[in-house]
Structure P
């Protein structure tokens, strides 16, 4: 199996690399800095330097994966930014940081990934249940929620564009104990990623354009 993970410096992305490598998969994975690249090398992955928030860096992804055919591609990028409640306007700096990474970042790389997919490939974009409008019961962190609702739209358009060529889904990884999720989160990163990998392995063409919890439960858009 040939796997691509975009955003694997740490946390969930790095755990995807660790688990796929443990099963013997060939993994190409991106990080933004040398420390992240070193962690990928230590796991036996092929490291590539990509910062999706930087236009020049992100645009160079295509040639770094040219000629490769990935069976699985995962976009695992995201920042939470400063938490702001509904009706509290975020600063322009905070808005730009969150939207550039969480929305523009995936938009910059999905087309480049698309040309490097094997037939019948599976593509997953990490989103969040907080981006779901259909299941929403809270208005906390409305900037983060808006960014995840937007990346869900990006995924849906990707699924429509690649229909028949790949199965594309959005994931809620759970509230995971990572640097971003914090030590008080619900589940361990290994549990989250193991669940998502099981979902990916079982995907069928009719799942294209779906939104799943890490355990396979469907989430309304």
Structure Q
């Protein structure tokens, strides 16, 4: 019975990694599509999102069934709870990738606006955070998970910088406000993906060490 449980647990982890790979693909294609204003790529991102949604439902069902049938405790229970939360975070990342592609159709119909210089640097950091959050789960690497959490503030600052730059452009060129707002939307969606990557790493730390670091919980206890 115990061997069977751990086999099913490993299968759930495998499915989570397959889902994460789809999310990484979705984010990469959404950014490429946005950069090239490619509507076909935007359509592909939506197709991937449907697959991501299905993974979330299937993985959650498996984890709930494992908890109900085997009543695990300690690290196994933390892992199952963590996997359920991670699938939710990954599904939301897929939604944010779709949001980024939604800007393409609007931009194709409006006057050209030069993208803010830091938007692609921000995208690079966010993609690295997503990859490292998944790797930290695979390797049970608390140090890597912590490093992702620390990078979140960098992305927050870059989002704020993008918003300031774009507001200045809107004041100077009111006729291009609509196009300018699309870059603000992309920056906000990237920042949310960084937040969700951080959530995954907080769960990795909880699974590995039974420590709750979100919302500065440890500091509040002290």
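Values in this text are rule-based calculations from the coordinates and carry no lab data. Everything numeric here is computed off the predicted structure, so don't read it as measured data. Cβ atoms are built from the backbone, for glycine too; each structure is taken alone.
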Structure (P, Q) behind the derived value 25 of relative contact order in percent (Cα under 8 Å, 6 or more apart):
Q
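Name the one structure among P, Q that mean count of other Cβ atoms within 10 Å over residues 74-81 of 16.2 was derived from. Show your work: numbers first, answer last.
Values: P: 23.8; Q: 16.2.
Value 16.2 for mean count of other Cβ atoms within 10 Å over residues 74-81 corresponds to Q out of P, Q.
If mean count of other Cβ atoms within 10 Å over residues 66-73 is calculated from each of P, Q, which structure is the one that comes out at 13.6?
Values: P: 16.8; Q: 13.6.
Of the options listed, only Q reproduces it.
So if we calculate Rg/Rh (Cα atoms, Kirkwood Rh), for residues 2-41 alone for every structure here (P, Q), which label has the highest result?
On the way: P: 0.93; Q: 1.36.
Largest calculated value belongs to Q.
Comparing mean projected area of the Cα convex hull in nm² across structures P, Q, which is largest?
Working: P: 11.4; Q: 13.2.
Between P, Q, the highest calculated value is found for Q.
As an exercise: helix-only ellipticity at 222 nm (-39500 (n - 2.57) for each DSSP H run of 4 or more, over all residues; to 500), calculated from one structure in P, Q, equals -31000. Which structure is it? The partial results should precede the final answer.
On the way: P: -11000; Q: -31000.
Derived from Q, not from the others.
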Assuming 2.0 is distance in nm of label points 7 Å out along Cα→Cβ at positions 106 and 138 as calculated from a single structure, say which of P, Q it is.
P
